[in-house]
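Read the figures in this text as sums done on the coordinates, not as results from a lab. Note that the structure is a prediction, hence the values are computed from the model and not measured. Cβ atoms are built from the backbone, for glycine too; each structure is taken alone.
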Structure I
Amino acid sequence: MLRDIFGNPFRPVTFSPAWRTGTTIALAAQMYESRDFGAMPILADALQDAGCDSDDILSHCRGEGPHARGCWVVDLVLGKG
């Protein structure tokens, strides 16, 4: 659960603002508000379509989780912290 919220402190991830598209923001906002993270693999696809090539981000989104509110990828997409 800690990795879901904080990520890997030994491998910081660079997030490009170009990956914040209407689709990625809408998916992240919906998951954040509903606390239902079943769309994480879809978010990975949308990020990839936006040009994201970060294995850490994409594998986190496609991983089993658990995912929770405060997920570092969702927060990056939403521009939180």
Structure II
Amino acid sequence: MKKNTFTLILVLLLGLVAGTLIGQLLSGVPALSFLIRSVELSWQPKADLLVVKYDLNLQIRLNLIGILGLAAGFWMYRRL
């Protein structure tokens, strides 16, 4: 498989989503609550330029197990 930027972004997103899904499955285990505690980052740029008006809301919720999934995705990309 050819390594390029699109492949890297795709593998990283898949790793992040897989880590988050595993975190959701482990949410019932009280001993692993430190892996699931999330930090929310948000960015809300807005502009009204009389011709164009936009309002963008970008919100990212990161947790430790999601970051571990991101690292696993990067490891998989390096192994390609």
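Between structures I, II, the calculation of distance in nm of label points 7 Å out along Cα→Cβ at positions 25 and 49 yields its largest number for II.
Out of I, II, which one gives 9.1 for mean count of other Cβ atoms within 10 Å over residues 41-48 as computed from the coordinates? The structure behind it is II. In this comparison of I, II, the computed figure -16500 for helix-only ellipticity at 222 nm (-39500 (n - 2.57) for each DSSP H run of 4 or more, over all residues; to 500) is attributed to II. Among the shown structures I, II, from which was the value 17, 33, 26, 18, 6, 0 of P(r) over Cα pairs in 10 Å bins from 0, in percent calculated? Here the read-out was taken from II.
Computed over structures I, II, distance in nm of label points 7 Å out along Cα→Cβ at positions 17 and 33 reaches its largest value in II.
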